[in-house]
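**Q** Before anything else, here is the set of structures, which you'll find just below.
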Structure I
Amino acid sequence: MRALLIFTNPFPLSVATLAQIGRDLTAQGWTVDALNGFANLAENGPMYSSRDRLYERVSQKYSRFIRPAINGQDLSKEMNRYQVDIPRLPASMADLRKARFLGSMVGLAALSSAASYTKIASRDDTADYGKPLLDSWVVAHKAAAAADRLRHRYERVYLFNGRHAETRPFCDILEHDSEVIRYEAGAAENSYIHANGPFFDPYVFGRNIIEHEADFEAGRSYFDGNRARTKNSTAFTFIGDQTIGLLPENLSRDGLVTMFTSSEDEIFAVRDDPSFGEFPSQFDVALEVARQCHSLRRPMALRLHPHLAIKSDHWRRGWDFDQLQKFDVHIIEPTQPVDSYSLLDASEAVITCGSTIGIEAAYSGKPSLMIGQYQATVLGACPSAMSAKDIADFLADPKPLPDYEQKALWWASYFTVSGTKIPGLRDSTDPGRANLSGRSLDPARQILRYLRAAKFW
């Protein structure tokens, strides 16, 4: 049995994970090869600066940690010989999404990297992404060319994430005859999770949640920590500066329906189809909800995701707020200090496009509808709507699903305790401190940290 480790992400946890997988497979009798996909692939994408590349050359993570963990071939030099003619980048987003090369959806791979870097969700013109998309386009084609030469050679392939320009082509091409296993950081400290399929597919993700050993008390702590805005909570990142208890003036609470939006650039980064059921965008969802609430004489609030405040203003192009206000929608801007949890509590029903606050609403007993399919809908914590009729059915009689609390706790448990611990790994989220069995995983950044502490830098 032969396996391939593809090294593309130099973050300490990723390095330690891949090295551990290599050691485990070798101990099980596998022949394990490795490929340095950071050099000449990932490093040329938009996610890494020239300083990052310098740090990686100094730290030599692939040579120090990955190569010693294998007992087979290092394919890196073989990959570096591959040449590929890069076609012109499509001008339209529709053409980019359809672009294929050697069996890989290279357009979607490039878009994932570009959207992650720029925080832009463009539906029209690839020029909106500028150089980051062009660089990702080149990386995706080179990755596809490398993957094409690895067909029919491995029973298993391991790589990080599997969505970006440097990794998706390997998944698309090699999964026809290999088991391709993606890994990511686990919720537990110094741990990783893995998936046999696209990580952010709601059914793949949902299966992982169902199969993990749930800790309901940890799940309660997750929700309680968010409500309390503790500094290590998910909520603190987004709403730590909101005024607790603050609601918009003149907002009626009588039958209030609140829609909380998500950041569409993040959806572009992890999903092939950026639509929400039959709705092309979140604006289209909001407009349909507004029409129906107006017809039912229900007040509606639209809470734009607070994270949008630190992203490109490009997202505003997809919203016609004047049209929404014709239906008396109370629009809450990302920067407004209105308390999202007080808004949730004041609502009779909540609608999201997969936002975490949707499952928090379900946990608190609020009827919480999600437009599209997500982990929470697969688990049965929240109902799913794919059409205007589904929304109408929900608004006619909003109510939570059976066993909503247990299912929400199952979800929260996964995001608190899941993950396989890596022996000997310490401080994996801090590159300047991370070490594996006493060896610094990132000596370049560790030295820099010492110099700064001593005020030499």
Structure II
Amino acid sequence: AVEKFTTIKPNAQSIRDSISNLKLNSIRDTIKYLKRTDLTLEEVEKLSIIHVSGTKGKGSTCALTESILRQYGVRTGFFSSPHLVSITERFRINGVPLARDKFTHYFWRVYNRLIAKREHDQDMPPFFMFLTILAFHLFLEARVDVLVLEVGLGGECDCTNILRNVRTVGITSLALEHTDLLGTTMQQIAWQKSGIIKPGSNVFTHVTDPVCLAVIRERVAEKNATLHEVLDTAAYFKYHHYAHYFDTCNDFVRLNGALAIQLAYDWLRTAKGRFHQENPINGIHMTAEVLRGLVNAHWPGRCQLVDYKGMRVHLDGAHTVESMHVCCDWFLKSIKRTPSNPKILIFNRTGESNPTGILNVLHNAYPFDMVCFVPNIAHPQKVEPSQSTSYCSANTQRLRAENITNVWQELCDAKQQESKGQMYGTLWDALNTIRLRYPGDIQLDLLITGSIHLLGAAISALNEFQPPPVPKPS
């Protein structure tokens, strides 16, 4: 099923077409293909939805929201993107990724119904649209109490945006991203991201940029919705003397916890029956359930430290200038414990936008001992279908990695510094070179960042990587 899935066309062109055609194509086509799988929009709208868009932190905000609601006994569904290693990670019920046999069942159901009703050979939904339709089938039959729904890309014309009756909306921090698809200004980005606002919905955000906030306020007024600006997470931990827990929280909790709390509270406030909770809208308070949800939430690939075969591997999917500042701060705090370890950067960036800004943050953050630029390919001889991004070819990825390597060289030349950057064909090639230079008895600090897709390839490569043997003293 996964191998067949990789033949489905990528999503980027579908979004590009929608933006250039009055932003209608993706929504229209999602509804069309949904019907072909014998599911109507009205049936999908029986799901209770929390919908979240943004540039930075939308996945972790969704994960935190879902974790909090589970502490109240709510049966949760969670649809996220992208995946790290297995495509089944995108679909979670009560926090557990979908089993492979369940994915296979729903894949063939949706695929066969679409194939049977197509009007020509190319008449199939693109990658993410197919997944979204599959998700609606899954979560309806799983009878979840709530579906926490992460936008795929943008918002206004994202195929998750077919729903007309969403009551709880979240917008996370915004930055320039996917500028070839979403626009080259912050106003355009904010307009796209706030496209998920629905009439009468409660909209929660921790966006502080005045330009973006102005756009969000305009769209809220346009939809007759209500905007709530959320305070910092630290304020909630002061409630009931929970402050000492704050210092132990992962950075993604500190950054996105407050927004997740308010999204969960809003759903509980509007829920009927046993889940209903009276709480002041946008009020600063924290229950024991919320605290457990935040502390126990697990969101791999975001400020994640893994000890692996003599390497302290730091994984973070930062892909904007702002999020890379956060990533570097986290990395610098971590390496204070291991000052003598060699420090190595492995980086890639998905997308067409100029990498100079984000590379400059890394260049200024630390004088790395090695810098490796790689495509999102784990192994030279093996490409797992479930790790395919389905966004661009391996050759395109290599060309992008070459460009990133050249930009890094230019940054070093401008500062009259030696460039330690080098491009490698795969993650396995980079890891092998690293361990040849620094044998296995030397502990290393690795920072792997720039793309969630890179992290998935890195995890796959690490799981299969066998370091070269440590040379014996003569």
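A short reminder: the numbers here are calculations on the coordinates, not readings from a lab. What you see is a predicted model, and the numbers here were worked out from it, not measured in a lab. Cβ atoms are built from the backbone, for glycine too; each structure is taken alone.
**Q** For distance in nm of label points 7 Å out along Cα→Cβ at positions 232 and 280, which of I, II scores largest? Please list the in-between numbers first.
**A** Details: I: 4.5; II: 2.1.
With respect to distance in nm of label points 7 Å out along Cα→Cβ at positions 232 and 280, the highest-scoring structure among I, II is I.
**Q** OK, next. If you work out FRET efficiency 1/(1 + (r/R0)^6) of positions 288 and 400 (r between Cβ atoms, R0 = 41 Å, to 0.05) for I, II, which one comes out largest? Intermediate results must be reported in sequence, preceding the final value.
**A** Details: I: 1.00; II: 0.30.
That would be structure I.
**Q** Among I, II, considering only percent of Cα pairs over 37 Å apart, which has the greatest calculated value? Please list the in-between numbers first.
**A** Working: I: 30; II: 26.
Going through I, II one by one, percent of Cα pairs over 37 Å apart is largest in I.
**Q** From I, II, which structure was semi-axes √(5λ) of the Cα gyration tensor in Å, for residues 328-447 alone = 39, 19, 12 calculated on?
**A** Values: I: 39, 19, 12; II: 24, 19, 13.
Among I, II, the structure yielding 39, 19, 12 for semi-axes √(5λ) of the Cα gyration tensor in Å, for residues 328-447 alone is I.
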